[in-house]
1. Of the structures labelled I, II, III, one was used to calculate helix-only ellipticity at 222 nm (-39500 (n - 2.57) for each DSSP H run of 4 or more, over all residues; to 500), giving -23000. Name it.
2. Work out distance in nm of label points 7 Å out along Cα→Cβ at positions 15 and 55 for each of structures I, II, III, then name the structure with the largest result.
3. As an exercise: Rg/Rh (Cα atoms, Kirkwood Rh), calculated from one structure in I, II, III, equals 1.45. Which structure is it?
Structure I
Amino acid sequence: MKAKDLRELNVDELRQKEKDFAGELFNLKFQLATNQLSNTMKVVQVKRDIARVKTMIREKELHRQ
C-alpha cells in the first residue's frame, strides 16, 4: 500500500488497516512454517505495510497535539 493512500485515512481507519495487516502477516508466517507459501517476499511487503501504517498513525497523533 502506498503512503499517499494511507495519508488520506483517519486514525481509526489506519488502526483497522494495521489489524488487517497483522492478521495477514500471521497467516503468511503460518503458511511459511508449513512450506505452503510460494512467494516469501509477501512477508516482507506486509511487514513494510505495517511499518508505514504505524508511521502514519504516529504522524497524525503528533500533528494533532
Structure II
Amino acid sequence: MTLYPNWRKILRRAWSIRLMLLAGALSAVEVALPFFADQFPRGTFAALSGLAVGAAFVARLVAQRDV
C-alpha cells in the first residue's frame, strides 16, 4: 500500500473523508442515544449514516478541485 504524496491535504479537504466521519458520528449517536433519550424512531440515525456513506461513495468518485 502506498499513500498519495498529498495525503494530508486529502484528509483535510476531501468530501469523502468528511462524509465518512459524519457517518461514524451518526453511528455513534445511534448506539449512545437510547441510553439518554428515546425520542427518535428506531433506525433514524442508522438511515442517516447509510445516506452519508452513500454520499461519501459518490464523493470519492467525483473529481474535487481543492484536492
Structure III
Amino acid sequence: MAIPKELLDQLPPELEKEVVDFVEFLLQKRAKKPGKFLRQDWAGALEEYRDQYTSLELQKKALEWRGD
C-alpha cells in the first residue's frame, strides 16, 4: 500500500520530516530482524547425558532444567 500523495501534500514540512524519520525507523527495524530461522546453536549441548537418558527423557529433563 502506497501512501497517497494527496495526504503527504497536506502535511506541513516539519511533519513531512517526521514521516520520513518514521519510515526510516521502520526500515531499520525490519532490516535488523533476521528471518525466522530455527536456531541450532544448542545442538550437542546435552551430549554428556547421552548414555544416561533416552531422547524423550532428555527433552523432559531439559524442560525441568529450564523451568518450563
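None of the figures in this text is laboratory data; all of them are computed from the coordinates on show. Source: prediction; values computed, not measured. Cβ atoms are built from the backbone, for glycine too; each structure is taken alone.
1. On the way: I: -27000; II: -23000; III: -17500.
The correct label is II.
2. Working: I: 2.2; II: 0.9; III: 5.9.
Greatest value across I, II, III: structure III.
3. Details: I: 1.07; II: 1.12; III: 1.45.
Answer by label: III.
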